[in-house]
Structure P
Amino acid sequence: MANTMFGRCSLLALLCVDSAIAAEMPLNMTKGVTEISQKVYDLHMTIFYICCVIGLVVFGAMFWSILHHRKAKGVQPAQFHESTRVELLWTAIPVIILILMAIPATRTLIAMEDTSKSEVTILVTGSQWKWHYKYLEYPVEYYSLLATPAKQIQNKLKKNENYLLEVDRPLVIPTGKKVRFLMTSDDVIHSWWVPAFAVKKDANPGFINEAWTQVNEPGTYRGQCAELCGKDHGFMPIVVVAKTPDEFNQWIAAEGDRLAKLKAAEQELLSMQMTIADAMTLGEKVYQGYCAACHQPAGTGLPGVFPALKGSKIATQAAQKATHIDIVLHGKAGTAMQAFGKQLSLQEIAAVITYERNAWENNTGDLIQAADIQAAKNGQKE
């Protein structure tokens, strides 16, 4: 009797758990901030409770049978081989439960895939190991890179709350509007995952996958690449900032102006000359942000995987300078070397090549200018 009462009380307590308390469980699913994420969370908790009830019933019946039909009580086992009625019953009940669970789950899945009537469309492109965002309705596009200081990664500084979840330029979306994401990749398979939106979609090279979200409250939401994509897979965070429509429009206008000024400034740089000191300072910053993950901070590379730049022919021989520029601009087919012609400005490319040709005792004395990079680009077009 006591066991029966305990089981009933436990079941009642389980079913009465407040969803807010469940959401605070550190190992539980993220409740999320969108309508879809709320539906996914509610489905998760409903099915979890159903499984708990089934477990209590099955294990309760099993332990009750073990306790009340043990040999010490002199109980004789029943002698029968099968019961069609019982077999039909224990087949029908699970089927009915599964159908009842499948109906709301299917509705939610269909809603998750419905990207129609979107008001903003963003092309999300993954590459090792960063994200590129392009707003199709606006003249705005940029790369988003890990912003966690290298000294934190090297355990030379204390790690902050958002360790490995910080970027230099977050994705910005408007609140109250349906935002469609088009996912693809430049190299290997990545996966764009933001738990608060219940969005996790693979970014496959050569294919476009779709997802959407609608955030109703301003805020900052974080995610990560959820597909093992190489050495620095853990260094591909996602940060999304949701702004009110007015703030979003102001941001779009400011970004458009900023990009226009950058293009104008880049043209002016063609007639300007960097000093070797300026080029080395900027080049080191660019190298640490874009190149060090593969070629290593000291230019030593990873034997058999990523070539060393320290003492290499391409970074030390004058005859290889044009090849060096070409590879940085256009990448190298069949390798992990990406094309940086669209990722970096002319000045940044010139600076990083200058840095690679003079750092780590390479000491070539070569000074590459933005005009040299533009000339290489023009030569490629011809």
Structure Q
Amino acid sequence: MLERDGSQLFGDEHRAFRESVRRFIAREFSPRIAEFEEAGIVSRDFWRKAGDAGLLCPTMPETWGGPGLDFTFNAILNEEFTYAMMADTITLQSDITMPYLLNYASDELKDRWLPGMLTGETIGAIAMTEPGAGSDLQGVRTTARADGDGFVINGSKTFITNGQNADIILTVCKTNPAEGAKGTSLILVEADRPGFSRGRNLDKVGQWMADTSELFFNDVRVPASNVIGEVNRGFIYLVSDLPQERLSISITAQAAAQRAFDEAVAFTRERTAFGKKVIEFQNTRFTLADIKAKLQVGWAHLDWAIARHVRGELTADEAAASKYWHTEMQWLACDAALQLHGGSGYMNEYPIARIWRDARVRRIYGGTSEIMRELVGRSL
């Protein structure tokens, strides 16, 4: 269990919320981990149950039925769901997809879609990545051509989380390809639009329960009212909201590293080798001590970063540095924890195997570690 009571970031209301999240996870999620992993998708009934429990989109204002809380409650959801070994699906809705609608969409789109995102009836995805454009959003080739009172979208996306479940897809398109980033728009595409289709649910190294998909747009016609914000300002919106996305990934990485450490401590306390407990060997203690020290630093840093974000002060380079440090630390911690399990760590029946394989992608999505270092370097 995560020990976050010492954090000055959280008060009594946060602690009560965390306990409700833990009860929900124990009742509705943990018994179904194997089911979701085998299916390669988190079932829609689970989404609705999460919505009924008030665990989706905590920052949604009361105008659309939400509680109007701040990002500290999102952080609790990230910590607890990730510690419980959930893939990054539910958190995408609360931290990334919904905020684009809330921050930039018309009231018409908000009224139509936000209430369902709160209840879990509507699942959203953000479609940025393409076969030839990952961290380089300026390289997007999907186009949205103005036609009458709307746009016609053509192109393809890949590695899209919630791609199979999604009812609405916030799609990054070029509305003026000659202008590069300045000609980029964010357009909402309903999944039942003619010309839209889903490819296969991709076979991944980890995050098995996340439905990660290819999406195809073949002359998909949408009304001009589906544009999020203003035409040709999509790149600005994406860059503006990336700090929260990268902070969210930092939190999930930290929680996963903590779970890996806790699993290693529990295993080495029970496992015997050469006549004594594995934790009694100096190498084991030194390895665990190194991870514990990094975890202490990581939690303190996250409290600082979350507090700055809630105040609207977290900068893009600070968020990039956070994402870089926490995901790299997570990978080192998970790999070391698996190593301490010996051969057992390579067996899928042990939680550390799932934690280890799920960890790898966090150094890639949301901007690779190499891109994060470049962004931090440019700020010097």
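Values in this text are rule-based calculations from the coordinates and carry no lab data. The structure displayed is predicted, hence computed values, not measured ones. Cβ atoms are built from the backbone, for glycine too; each structure is taken alone.
Calculating distance in nm of label points 7 Å out along Cα→Cβ at positions 287 and 311 for structures P, Q picks out Q as the one with the greatest value. Quick one: semi-axes √(5λ) of the Cα gyration tensor in Å came out at 36, 21, 21 when computed from one of P, Q, so which one is it? The read-out comes from structure Q. Taking relative contact order in percent (Cα under 8 Å, 6 or more apart) as the criterion, the top structure among P, Q is Q, with the largest value. Supply the structure label, taken from P, Q, corresponding to distance in nm of label points 7 Å out along Cα→Cβ at positions 63 and 303 with the calculated value 3.5. Source structure: Q.
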